[in-house]
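In what follows, structures are represented as C-alpha cells.
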Structure I
Amino acid sequence: MIEFFLQPNIITGLPAMALALLIMVAFRSYALTWNDRAVAHLGAALFWLSTRSLGRSVWWDVFHGFDFGNPSNWIWNLIGIYACYHALHGFRMLIPARERDKFNIITVAFYPREFRVYLFRNKGENK
C-alpha cells in the first residue's frame, strides 16, 4: 500500500485532484449555464476543465483506467471539447461589440488579428 502513495503520479496527482475539486466547488453555479454572459461561459469552462482534470486523475492515476484502456479516453475528450467551447465562446464575448462579428468560435483564438486564409490573391495586391 505504501508503494501506491510513493508513485510520482500519485504524489503529484493528489494535490492536483484537491485543487481541481476546489475549482469545481467555486464554479459549480456555472456548470450548466445557458446564460449568454462571458463570465458564465468562462466559469463553465473552468468547471469542466477541472472536472476533466479530476476525472482523468482518478481514472488513470488511482484506478489505472479500470482496465478499459485508452479507448475509454473518449469520455474525457468530450468533456474537454465542451469546456473548450465555453472558453472560446466566453472569450469571444469579451471582444468589443464592434469587432465581435469579425470572429467566430474558431478564429477568436487569433484576436486581435483577424485570421484569414487567402487562397486567391492578385499578384499586384499590396498589403
Structure II
Amino acid sequence: MSAAQEIADARALFEKAEREANPEFKARALEEAIGLLASCDPDEITEAQARLISNVRLAHTRRLLVQLVGLNSVSLDAWFEYVRLLMDELNPEVERLTASDAELKENYRRFIGLLGPEAAAILRNQAR
C-alpha cells in the first residue's frame, strides 16, 4: 500500500474514532490510525507527506484531548488503552499541546485522575 493510501486510511480511522460513542471502539480506531501512520517508511515518503502525517497526528491528538472530558465512564481496559496511547504513542503531541493550552492540560489531568495518579504513574514508568 502506498504512503498516500495509508495516510488517507489513517485519516478516515481518526475521523471514525472522533465520531465513535463507544470508548472501546474509539480507542481501537485510534490505535489502528496511529499504527498506519507509523508504518509509513520515512525513507519512502515525501517531505509534504511527512508534514501531513505530523499535522494529522497533532490535530487528532488535540481533538482527543478535547473529547477526554466526555469519557467519564470508560472501562478499566479502555482507560489503560487511552493512557497508553496518550503517554506512549502520542506523547510528543500531548506534551506539545498541553504545554500551550491550559484547557487541554486540565482535560488530560482530569482523565488521568479518573483511576488515580498511581495507575497512571505505573503506565508512565512502563513506557520509559
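Match the computed value -17000 of helix-only ellipticity at 222 nm (-39500 (n - 2.57) for each DSSP H run of 4 or more, over all residues; to 500) to one of the structures I, II, and report its label. The value was obtained from structure I.
Please state which of the structures I, II yields 19.2 when mean count of other Cβ atoms within 10 Å over residues 25-32 is computed from it. Computing mean count of other Cβ atoms within 10 Å over residues 25-32 on every structure in I, II gives 19.2 only for II. Where does the value 2, 11, 21, 23, 20, 13, 7, 3, 0 come from, among I, II, when P(r) over Cα pairs in 5 Å bins from 0, in percent is the thing being computed? Computed on structure II.
Here, each number is a calculation from the coordinates, and none is a lab measurement. Owing to the predicted nature of the structure, the values given are computational and were not obtained by experimental measurement. Cβ atoms are built from the backbone, for glycine too; each structure is taken alone.
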